[in-house]
Each structure stands twice: as C-alpha cells, then as structure tokens.
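Once you scroll down, you'll see the structures, which are given as structure tokens.
What follows is calculated from the coordinates using simple rules that are stated; it is not laboratory data. Because the structure is a prediction, the values reported are computed rather than measured. Cβ atoms are built from the backbone, for glycine too; each structure is taken alone.
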Structure 1
Amino acid sequence: MKRILITGKNSYIGQTFINWVKSNNVDCKIDTIDLKGPDWKKQDFSIYDCLIHLAAIVHKKGQEDDIYYRINRDLAVETAKKAKIEGVKQFIFLSTMSVFGMNQGVINKETKLLPKTSYGKSKLEAEKEIRKLGDEQFIVSILRPPMVYGPNASGNYSRLSKLAKKINIFPKINNQRSMLFVFNLHQFLKIIIDNQLSGTFYPKNSQHINTSQLVYEIAKAHNKSMHLINMGEAIPQFLIKHSAVFSKIFGTLVYDENLLGTPNTEYKGLKFEYNNYDFKRSIVISEGVKIIND
C-alpha cells in the first residue's frame, strides 16, 4: 500500500481525489497537511511514498504580486526540498496551462513559455526549481492541466453553470477548449503514481469542448431548454480580439494531441488511458443531477 501526502488540506482536487480513492477502493493511504504557519515543517515526510503538492494561491483580486511567489514558488520549492531530504520517492507538482500565457491558439511542443500573470510566472519558476531536484531517487512529475471542472467546482465552469440555469438563449460560437474532468484527472494521477512517472505532462479530456455546447449540455442536464443563436463569424471574432474576458470564454485554446500525457500518448510503452468519463456524462455528474458512485 502506498502512502500519499497531499498539501493544500482543503483543495478541491485534493478533497475530490480522496473521495475518489475511497469510492474506487484504490489501495493507498492518504493524509493531508496544511502549510499555513511553521508547524508543517515538523511533520515527518519519511513515511510517505508520494507527495502531491496542491497548495497554491490562484487568481485573487487585490493580492500583492509577491504573495504568488511566496506561496506558489518559494513554499513549493521548500516543500519539495524537505520531501527529497526525508526520502519521499515521488513529488507531483500541479502547475497550470497559464505558464504559456496564451488566451487562444494551439499549444504544442514548440510553444514558448511566456506567462503573463503573477500566477503563471510563479508556477513556472517553481517548476524550474523543483525540476532541478529530480533524480533516480526523487521522481519529479509536473502536471499542466487545462481548466479542471467537476461537482462543486469553482471558477469559470461554476459561472457558466449558473448562467446556463438562468437564461435560455446563448450565442452559438464555433470554438474549442481543452478542459479536464476532475475524475479523469484522478485516474491520471493514479497512473502517474502507480508507475512512478517523471516528466512534464498535459492531461486533458479526449474531446475538446465547445463553450456553446457546454452551456447547452448544462441546461439539458437540468431538463431546461437552451437556444443557441448563430451570430455569424465577424462579431465573435471582433469580440475575441478586443475583449480579454470574451477571449477567455469563447476563444479557441487547446493542447496539441501529441503532448505527453494527452489521451493515448505513450510513455516508455505505457499508453495514457484515463478518460473514463466522456463529455456528456461528465456534465451530468458535475451538475449533480444523478448520484453515481464513481
């Protein structure tokens, strides 16, 4: 049985991963730790096989830039160093798509790392320092997922969900977004841990998601009608070009299918098969319409 320590005691991904492990009878023991204050430094890490670092500050209005670097970079690196010194075999760092600094386009192996926000910059700097610690005895796994969604998720998915339940008309725009259902992420984490894989990975759903179709499926899950109105191409493209908010919702931003960790790519003969939930089913579960023991 593997022992896993998760930093970020109340993190969404951490809590849902613990519940998923229990529901699926995965043979491991998970503990969580809060990194607020100095007491965590007294914790014995030597009993753990794997540490999943989820503690982070995301996009918080009114926060000074330095807090992103103190939490997302410095604290992460300090945690990784302690884990290595105390003999933890694997360190999994949850990074972000934001390290590329793109609002639209296709991210591939040639795409440059040009983060624009303090969040993205601090995560990238943490990646670089943590990667230096990796060796045969200390496996470093870095994940750069796109937007993660699922039951009770916050962020853009939550906002779109609330909107879909209030309105019955929505623009029909032909875009694509890479997204990741949280239960698919959990299956991916299991693969990374079971096989002790090192490297930088790009987990995502098999299907790219169209924002208009996403809103439609959310409404449908609640037996609510949603009419998608065709706006043509000119107006949406103008808004995407001139509005950061509109671009973030309706622009096309996807991971190339050949990036390591995307569905069905291979790592030393191991094929990444973790998309157990397709798009429509993931929306039904996310909306809490059906109680499914997954």
Structure 2
Amino acid sequence: MTVQDKDTRIGEILGTGSGDPSFVLAGCPVDEGVARNNGRPGAASAPRLIRDQLFRMTPPALNCDRFSAIVKNGRDLGDIPSDNMEAMQENLGRTIQPWLEKQRPVIIMGGGHETSYGHFLGYQHAGIAHVIMNLDAHTDVRPLKKGAGHSGSPFRQILGYPDTKCRRYHVAGLQPHAVSKSHLDYIKENDGKTFFKDETEISVIRELLEEAAYPLFVTLDMDAVDQSVAPGVSAPCADGISKSLLLQAAWHAGRNPNVTSIDIAEVNPAFDVDSQTVRLAALTIWKCIEGLASRF
C-alpha cells in the first residue's frame, strides 16, 4: 500500500479545512412533540447515531476531490442543547440564523418533525422570505394541543406565525389514508401544492425545487419511506415511497442553489432493525453533500 492509498472517512476530514464553511451540520435531539402527538418517542437519540454512521462513510471515488473539499470546509455545530421542546426550537433557530444570513447551506438532523419549526425560526429571525418543501406521508398542519405545538403541527404554526416569512408550503409523498380533507384544504388555501404518494415522482420534486422564487428549505420526513426499508421511524408507512426516490430527492436538493437548508426528521432508533433506518438517514445526508459538491 502506498502513502496515497488511504481509506479516508468523513469524520476524519470534516472541519479540517481553512476556508469559509461550505455548509454547517447540526443535530436537534428532540421528540417531546412526538409524545404530545401520541406518537412513539425515541427520535431524540437519532442525531448522535446518524452522525456516527455518516462519519464512517467515505467520499465518493468518482468525485473524491470536490466532495472532500466540501467536507473539509464543513462545520459540525454539534447538538442543540435545551431542557424542553420550545427552548430547543428557539435555540435551533438562533444557532442557524447567522449561517442562513451568510448564505451557507444548513443541514439539520432531527428529532421529531417539531424540528422543522425551530428550523423555520432561523429564517424568521433572519428576516428571510422562503418556501418550504416537505417530503412526508402526512401534512403536519394539525392544530395545537392545549395551546402547545407538537410533531404534527409545525407547518400550521409556521403558516400562522405573525408576519411569517414562509411564502409557500408544499408537501409531496402524502398517504391518502393519513391526510384529512380539512388539512389538504388548509394548505391549498395558503397557496401550497400537495401531491399524494402515487403522484410523487422525481420530476415533481425537481419541479418544486426549481420553481421556487425564494430561498427554499427542504424537510425530509423518513416516515414517507416504505417501512420495509425504514422501520425505525415515529410512524411507519406500509406503502411509502422508495428509498431510491428519497436519495434522488436528497441529491437534487443538495445540488439546487435555491435550497438553502435541509432537515431530516422522524428517525426513531428505538424501533429500528439493524440500524437500517439510521444508515439510510446518514446516506440521505451523504447524498445531500454530494449534491452540494456539484454546485461548486
């Protein structure tokens, strides 16, 4: 073996560059909102485990130099600390706000889908108008419960936020048996687009990514993926999208300059099988980074 024959891993090179950050990575270990939504807790342990799997992965052999350069100048901000869901959401927003202002891509590892409300607060505090694209089995526009947010309410909270900077909310991958007419109507009344699972092809996702007239934040809910390949989620899906479609969506999101941030939500390691959902989430982030590398 020569000196050059190294089996380099992402965890060994992340943050070792001297340039401006090419992207930032943050974890949001929260699942209080899942419990409030009568789901099964466990997503709070996901960021650490996803990070562990991601850091074991290698740069791609066919685009090694560009990918490695992006990773070397990336920065891991660690996990967001806090004692309760609302504080963590606020802390997440304040943590990513300066990076959004500097137009540095942000990748967030949830956590339940309440993570996306904290994600939104980063844009709101920065005063940045934006569009949200969600790949999800559910609309997540349920009303609050006793005045409190939860994993099923983030996008209603976002659309109803005073002087909200969210201009549109689109969602694809929806399951007909898991979406009420009133929630579908609510999104459409707010000028959002909705696509059921059988309508969700990569062409639809690409169109949503490319048509945005504002910065775009993408959220990828792992419960949109079929439970045969993603059993470790808060709400498993018996007829979900393929892992191939998820990974294509992640790559296109990373590649598209309209996309300024991405979050991965609802991985629940407590119900995983041989870490396959955690591994898929890590690969999803890897594909996002591979897409980012093609921007430069």
Structure 3
Amino acid sequence: MSDPLVTDPIDAQGPAARTVPVTFPSAGATLLGVLHLPAGAGQHPVVVLLHGFLGHERNFDLAQALRRAGYATLVFHYRGSWGMDGSWSWAHVLEDSARVVARLREPDVATAHALDPGRLAVIGHSLGGFAALMTAAADPGVAAVGSVAGFDLGTAAAACRSDPAARAAYLADWASELLPLRGTSAPALVAEMEEAGDAWSLAHLAPRLATRPVLLIGTDRDVVTPAGVHHGPLVDAYLAHPVPGLEHHVFPTDHALSDHRVALARTVIAFLDRHLKDAIR
C-alpha cells in the first residue's frame, strides 16, 4: 500500500484526482472553499478541515495528504474573513461550520462530488478545533471529530472573568491581529466569549461525543493554547465521563505544529483510517 505522505496514488480505473472550488450559502453570506477530491470512483469519505482564528495556517498540506490517503477534503473560509461576505464573530464561525458540514451531506452535493455522507469527519486547528468539537456535539451525523491545539473558548472566558490581567492580554493580542477579519473588534470578541461562558466549555460536550471517535492533539511549546490549560483538562474530562473512543496525544511543538506536520498528518490519517475508511454506514 502506498504511503500518502510520500507517494502520489495511481488509479487507472477511475476518475483522476481533482481540486474543485466550491461555494456555500450561510446566513446570506457566500463562503468559498476548496474541495480536494481523491482519484478513483466514489463514494469517498469526507473530511472538513476547520482553520483557526485569522486563518494564517489553513492546513492545505494536511488536505493534500488526506486526499492521497483517499479522503475528499474541504478547506473553506468563515464569514467575514479573507474577503468573505458578512462579519466575523465566534458564533458565525460555529454557524458556518455547521452549515458547511450539513451541506456536504445533502444529496445534490454528495452525488455531484461522489461523497459518502455517512462517513464525514470534522478536524479543526486552534479555534477550528473548538468549532469541530462544537459542531460534532450538535450534529450526530458527524462520524468522527478531531481537535488539534484546540482553543477552548469556555476556558478562556472563565479566565477573563476571574483575572483582569488575562482579559487585558486577550484584548491586546486580538487588537493587533484583526487585519484578515472584518466587522469585529477585540472588545466585541472578548464580550461575546464572556457572554457565552460555560455554554462554550468543551468539557461539557463529553455526553454528546461519548458514542463517537474523538482525537485530541495538544502542543507543549504552545503559548496560544498551552496544553496544561486547553488540552490536559479536556482529556481528563473526556476520560472521566467517559468518551470511550478518545485518542489523545501531546506533541513537543508550537501552536502551528511547525516541526510536526508529518507527525500530524500520520496521526490524523491513522485515526480516520481506523474509524472511517472501512466503516459501513
């Protein structure tokens, strides 16, 4: 069997691999995405990759590796980011993620791109990890879910409410990072997060994820989502519930997994192969 990290697949009996621009309507906005379709006849299992806050790291390397491994993989921009319609907010990220995941399972889209709507996973990085877990918890049709260096907005909200210094740090950091976004501000983002509070606590999702495979990857050189704050307590909560399908790792790397991209791809592909590749749904 070929290694999807180093070998391009050859399938002479089916359609060639393709890269297809796609659009999705979401609350009156039009979202642009790129669907990486693998070679061969469908139906292909599907992975939605959710990028993080700002979206500087969009994980296209992971999308390409997943395609070579046989997964149709989508990367898209949320509302109000990188030229997309509408305004950015945490709630809009959740709404857009849910809408795109649901749309990929609708018969016209699934048929047009030879997708298997019963084998769909959501994998997210940073804020995308938060959105992936929230989306899966709200949508039983998501077959597997993964969070990579996930940002727990519920944990951050609690820190802001209890520690003025933490709140000031978020305000300062986010005020300097908003160039790719529109329709928001650092005070608006902090206020929205604080208002949601425990409703956005990832630990509280354990009961709704308990029947599905869950992958959590933490990063221990990470100043954005320190593993001791955003990863370890979440793992403990999911083990305690329990979430029997939990798989968890901590990689010795930074928030973008800058020197662990191959390890990331191998871990995600192995997780999906165990739970999606040969699943009959």
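Of the structures labelled 1, 2, 3, one was used to calculate distance in nm of label points 7 Å out along Cα→Cβ at positions 31 and 119, giving 2.4. Name it.
3
One of 1, 2, 3 was used to calculate distance in nm of label points 7 Å out along Cα→Cβ at positions 79 and 271, giving 3.4; which?
This value belongs to structure 1.
With Rg/Rh (Cα atoms, Kirkwood Rh), for residues 103-142 alone as the yardstick, tell me which of 1, 2, 3 scores highest.
Result for Rg/Rh (Cα atoms, Kirkwood Rh), for residues 103-142 alone over 1, 2, 3: largest is 1.
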